[in-house]
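For reference, the structures are reproduced in the following blocks.
Computed from the coordinates by the stated procedures, all read-outs in this text should not be read as laboratory data. For clarity, every value in this text was computed on a predicted model and none was experimentally measured.
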Structure 1
Amino acid sequence: MKRTLLLKLKLCLLLATLGTLVVNAQTRHYNLQQLLKKDQIVTVPGHETKVLDGTKKGAITTKGIVWIKGINFKEGTIDIDLRGKNEFLKSFLGVAFHGTDTTTCDILYFRPFNFKHADTSRHKWSVAYMHIPDNDYAKLRKEHPGVYENKVTPVPDMDAWFHATIVIKGKQLTVYVDHSTTPSLTVTMLSDRADGLFGLYSDGLTNDFANLVIKEH
């Protein structure tokens, strides 16, 4: 009798734990246009942030780092649609996270102009991770060549929308492009921060973003 009660108690505890895990593993969908209209994206005039009409539902265009209000990102899976431009050394886009401000954060970003560049040696510089201000791309490329940047698999068109899945767990970051099961980049992140601000990263020209989904682990 006691053994039966003990087994029931253990089962109840297990179910309660599983229930807690289900509650805590939240998936949130963000309509970037709605967030922009409701002033839930931190922008300044220099960001040139605006709604993109006649394109993907909920899409916006912007540049710089724009933080999304109300997100304290720790770890999880980030899904997002991105569109840059095939203009050499002018289009960089991705996400910024674990930030304290626009000068201190981790960044995962793409260089679309390298996706199908005629110089095939540039293909390995298509997707990159950096931690600013201490470890920008120039320092990482010089001190750790081929570690924090790589080619993308499969290769999207340079002016077209593509999908990125970014998995962050502990210190590891893994990136998948267009729902491929082959990672385009896997790195050990360099920041000591475990959480912080989350936003969109766009450098050079304005770049386009849509369909942001964050699933917490």
Structure 2
Amino acid sequence: MNRFLFPSLFALQFVVAVCCGQTIKYDLSQLLADHKLAVLSGDTCKALSDGQYKGVTCSGIVWLNGVKFSTGSIDVDLRGRDVYQQNFLGIAFHGNDTTTYDAVYFRPFNFQTPDTLRHKHMVQYISEPLYPWERLRKEHPLVYENTISPAPMPQNWLHAHIVVTRDEITVYVNHSTIPSLKVKKLNDKNEGGIGLWDVYYAGDFANLVIKNDH
């Protein structure tokens, strides 16, 4: 896969922080209706309702207007597409703009693959622009990406619990007590915007909950 290409650089004004120590659940479909999601030209975002999963279907990076995230936790339900090399989705955080941010994302097309190497490429942490997935895989193979056990079904919803501290990123999947990924942060940023992150085929997002520690 080539480098992730996003729309040209633009200034994002993140002016309202999630209150310290407070947990906030976001109704993504309502945020979309209220024009509180930043959908850039060329990206897409539409409302989604699927039983308990009321949210949005998006492509690109869709930022939450006026929301900052520092350290704490991010919970979200996601559903991708089982299309080889055509669906990558997750959460961007500590964002300055469309080219400078951290992200945790998933490759659903690898969830049930019989290929033993691809099986280890299910969940990934990146820090753009200095540490894209290509550099991390080349210089630190199988450090910043890992398998998920038990492996989800690629067409099903999965729950991600992402814990961000000043030094580490930890990812738990489907309420497991064992992390699927635990890595050192690749920068010293501790605040920035938060967004729904998707490349190529649009992915589904619902039940976003953010807790800010600071």
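A few notes on this one:
- At a computed -1500 (helix-only ellipticity at 222 nm (-39500 (n - 2.57) for each DSSP H run of 4 or more, over all residues; to 500)), which of 1, 2: 2
- Source structure (of 1, 2) for P(r) over Cα pairs in 5 Å bins from 0, in percent, for residues 112-167 alone, computed value 4, 15, 24, 23, 20, 12, 3, 0: 2
- Answer label among 1, 2 for the case where Cα extents along the principal axes in Å, calculated from the coordinates, equals 75, 41, 31: 1
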